[in-house]
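Coordinate-derived values only; no laboratory data. Because the structure is predicted, anything quoted here is derived from the model rather than measured. Cβ atoms are built from the backbone, for glycine too; each structure is taken alone.
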Structure P
Amino acid sequence: MLEIRQLCKRYGGRQVLYPASFVLPRGQCLGLAGSNGSGKSTLLRLIAQVERPDGGEVLYQGRSVLKDRQFLRTMLGYVPQSAELSRELTVKRQLQLWQAACGLSGSLPGEVLELLGLELMLKKPIRALSGGMAQRVSIALALLARPKVLLMDEVTSGLDRDYVPRLLDWLEGSFLPGGGSLIWCSHHPGELERLCGAVLRLEEGKLLAE
């Protein structure tokens, strides 16, 4: 179970995320909705610890995981709104480096490569990829360690159309039934309705239940 307690953030003198609290049980998806600039991406970045919160806690299975590198590398997968990749690396090297950072060894997981159609892209440099291809690599990085918690920020907006139903089917048919927990941030009501047991709305940094 993932629990967020009073997580908040300020930039300068401006409060961009007011204290937010919620619980996400295993096997469930929580949706995040709201207008651009409402604080959705900030909330996900704080949970993923890309940024440091000004207050609050992130707990998993009842224990604090703030600054817990083992949790961040092996239990949590985060897909940002825009792919953050090293342009000079090949796809294979990018995946291998992150796999090593997660403390994993051996071949890249074939099921992840197959799910995202990366087998024929492994030798391509990141700089040669289209936006949709780069998004597939970004998703693969989040899945490499087979995490128990996934944070996905508008991932279908930049994803190749053929891979949207494939990803949704996998989340709905494999990840969630296998006990995974998912926070799905989207502007698409159909995706939220399909995947999410509950939806929270952020407006001007304040978390509201729909």
Structure Q
Amino acid sequence: MNTLSHEQARRVYDRIGSLQDSQGFYEDRATTLVMLQGKFSSAESVFEFGCGTGRFAQRLFEEYLSPTARYRGVDVSPKMVGLAQTQLQPYARRAEIILSEGEPPDEEFVESYDRFVSNYVFDLLSHEDIRAVLRAAHRMLCRDGLLCLSGLSTGTGPASRSMGRVVNWIQSVRPALVGGCRPVDLLPFLRESEWQVQHHAKVAAFSIPSEVVVAKRC
């Protein structure tokens, strides 16, 4: 599997910068489902792995989070971290954005969050890294805390499946052209002994397929 290294991903997303938000035309349908199914109005501590420009977190603060909820986001790209800090400046007392090395957040305290979010990040990670991030998420979440994921998927109908195959082919040849992303089905990575799926959906916008998973920590 031809995935980007952490350093390659950093360079790609430093270059993309605020243009990342232009992908909202197909991502928003899935990330809105994440917000609706993730029960964020009752969340008090949210961790986002791969916060990007901070657009998702800003919407959480504006529409869902209580006045006492806190948020921490990490990203491998210094450019994205700077954009997110600017975006979330009105919530600076409750929002913290940190530059990471792209590794799983193993330094976070045990059971210190009730929501773990990652949007359109697992689809650029290797299978080994996906499993490592899920282990970290399980350790970080309180019992009954929610794992909230979205990302590119393999699709459900002829058009979205075809688009998924096209993206997969581009990623295998020139991964930087698609930001290192390729279709990934998320459910097989969730162990039944660790996660209880609360919501699962595959959606498509402009024939680009995405998947949403919300799972409760067992």
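Numbers for the structure displayed
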read-out: Computed 24 for relative contact order in percent (Cα under 8 Å, 6 or more apart) - originating structure among P, Q; value: Q
read-out: Of the structures P, Q, the one that 0.85 was derived from, the read-out being FRET efficiency 1/(1 + (r/R0)^6) of positions 13 and 61 (r between Cβ atoms, R0 = 30 Å, to 0.05); value: Q
read-out: Computed 0.4 for distance in nm of label points 7 Å out along Cα→Cβ at positions 21 and 53 - originating structure among P, Q; value: Q
read-out: Identity of the structure behind -7500 (criterion: helix-only ellipticity at 222 nm (-39500 (n - 2.57) for each DSSP H run of 4 or more, over all residues; to 500), calculated), options P, Q; value: P
